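Just so you know, all these numbers are worked out from the coordinates, no wet-lab data involved. Predicted model only: the values in this text are computed from it and were never measured. Cβ atoms are built from the backbone, for glycine too; each structure is taken alone.
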Structure 1
Amino acid sequence: MTRKPLVGYAMVLVAATLFGINGTVSKVALSSGLSSLRLTEARSAGACIGLVLIAMLRKPSSLRVARREVPRLAIFGCIGVAFVQLTYFLAIHRLAIAIALLIQYLGPLLVAVYARTFGHEHVRRRIWAALGLSLAGLTLMVQLWNGVALDGLGVFYAFLGALAYATYLLLAEREVAARDTISLMAWGFGFSTLFWTIVQPWWSFPGRVVAHTVSLQGSLSGVHLPVWALVLWVVVLGTIAPFSLIVGALRHVTATRAGVTAMLEPVVATVVAWAWLRESLSPVQLGGAAVVLAAIGLSQTAR
């Protein structure tokens, strides 16, 4: 297959934008009383069902797996899909969301280190510079110097999240070479759903909560939607579409470049929260967003 870097970068940018918007949609959904872990469980199960249906309509045989593939797909689903979300929620329970996200986005840096040391790949200086700029921009966006009290266990969870995110990128890059994107994500979310089912059984799921109607808050406070509609958004546009785009992009760009480009997510999340939920956005944060965008542009100039 011919690699098309521009197509790959475009796919990652769209995915990061959808992930960024999904942050605010999820926050509104969580205001209904649905817990973060339950929303993640519903997200995994809904994505699994949707992806399996798509695979069945496109090419049913793509879902077949050899016995030797099962352990790798299980690791991809439990660590690369479920564990990323689990560690993120554990981290934000003890840290500010922005701080947890900043630490978790050390993942792309870990991918670059792995590629250089264990993968024996040549990582160009522009990629290292882009990673440094991205982290600097994210630091400006969350304003770490404003006396943030860091909880040790929360930081530990966030670093585990960074490791899980790096694992997700590396495993996806490997598996997508032999399996199409839809079937890979279907199996990934299948094992993720199994993981969440063990952690919190479905018979205790608060089904009555998703029938409630909630305000969209902020600038859209006059609009009300049922919680199930927000969950459906999270499943389709916040999970199936962006995860599939990220994995599909790895056919065209390396995990390192995809990871750097995906750092657009916190920029989009901040802007959407400002426009929708009317959360404050200072000039320093805008400057940080500009630095992240510059870093993404720099990474795309590296051949």
Structure 2
Amino acid sequence: MKTKPTSQRTPLAQIGIIGGSGLYQMEGFTHLKEIRVTTPFGQPSDSIILGKFQGLRVAFLARHGREHHTLPSGINYRANIHALKALGVTRVFSVSAVGSMKEAIRPGDFVLPDQFIDRTTQRNNTFFDQGIVAHVAFADPICGTLSTVLEKASQGVPVKVHRPGTYLCIEGPQFSSRAESFLYRQWGVDVIGMTNIPEAKLAREAELCYATLALVTDYDCWHETEDAVSVGAILSIMHKNVETAKIVLRHALELAKDLGTCSCHTALEHAVITPLDRMSPILRKRYQVLLQRQLSTTLQSKKRS
């Protein structure tokens, strides 16, 4: 599917949900439609499921694919975020399985991180890699308004929710060594995962509000009285977490319906360094969805001159 700039059509979706390990579909939506979206950055992880929830248009994407066929390092994060942006999405709820790095954050708990530490090494972490340079602010990686929505939506479920928190993202697919786990503990991080970077960075470049619901499945391998993290142990807790996360997300969608504009939506306002009036037609096509507002302003200025 090729998409027109959102100003030329009614957005196909307003809110995006990116499902992590164990969350491959969402129940309770109507008017379901499955589409494939082509982006200048390749194909997203899977088809995107469009649906309606209480009048809100929602797009759901399984980060690893619905059959979990893609490693964390192999996910095309750029295509995933670009596809949601092209559909008209302005806010993204991200769901991720994580390990706990603190005794007080127990398996089965939820964490709403507000900070990230990036330990990845093999991933494309920017859209602006060809003929254009942009430097977005990333001091506060999570949209505070959207994270508050998740916090409020979690109040009615029997799960302990921790906010704020620092999410350390490793490359994977292997879990940490014990020495690494002890080191990360000394850094004071709260949870460890493999997928929210560069997802959060790209969401900021795409001017999308982004917030993470982190589902704690284990204690990594630092805990003296718990077994070292394993897929088997993770799966048993993850299935319980996912069902609760779906309840939280449905509540969050209800709360997100009336949100207004956010500073996240203008993250590129003063971030682009390259003169846009000198961009080639090829580059304009590549960045049309991401720089629609700026390119429109540049075109109007040319016409006036």
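Work out which structure the value 4.0 belongs to, where distance in nm of label points 7 Å out along Cα→Cβ at positions 50 and 162 was derived from one of 1, 2. It was calculated from structure 2. Could you tell me which structure in 1, 2 was used to calculate mean count of other Cβ atoms within 10 Å over residues 34-41 as 19.1? Here the read-out was taken from 1. If you line up 1, 2 by distance in nm of label points 7 Å out along Cα→Cβ at positions 138 and 194, the top spot, with the largest value, goes to 1.
5.3 is what came out when distance in nm of label points 7 Å out along Cα→Cβ at positions 66 and 290 was calculated for one structure; which of 1, 2 is it? Could you put the intermediate results ahead of the total?
On the way: 1: 5.3; 2: 2.9.
Source structure for this number: 1.
For relative contact order in percent (Cα under 8 Å, 6 or more apart), the highest value in the series 1, 2 is held by structure 1.
The maximum of distance in nm of label points 7 Å out along Cα→Cβ at positions 74 and 282 over structures 1, 2, that is, the highest value, falls on 1. Comparing mean count of other Cβ atoms within 10 Å over residues 178-185 across structures 1, 2, the highest figure comes from 1. For which of the structures 1, 2 does the calculation of helix-only ellipticity at 222 nm (-39500 (n - 2.57) for each DSSP H run of 4 or more, over all residues; to 500) return -21500? Here the read-out was taken from 1.
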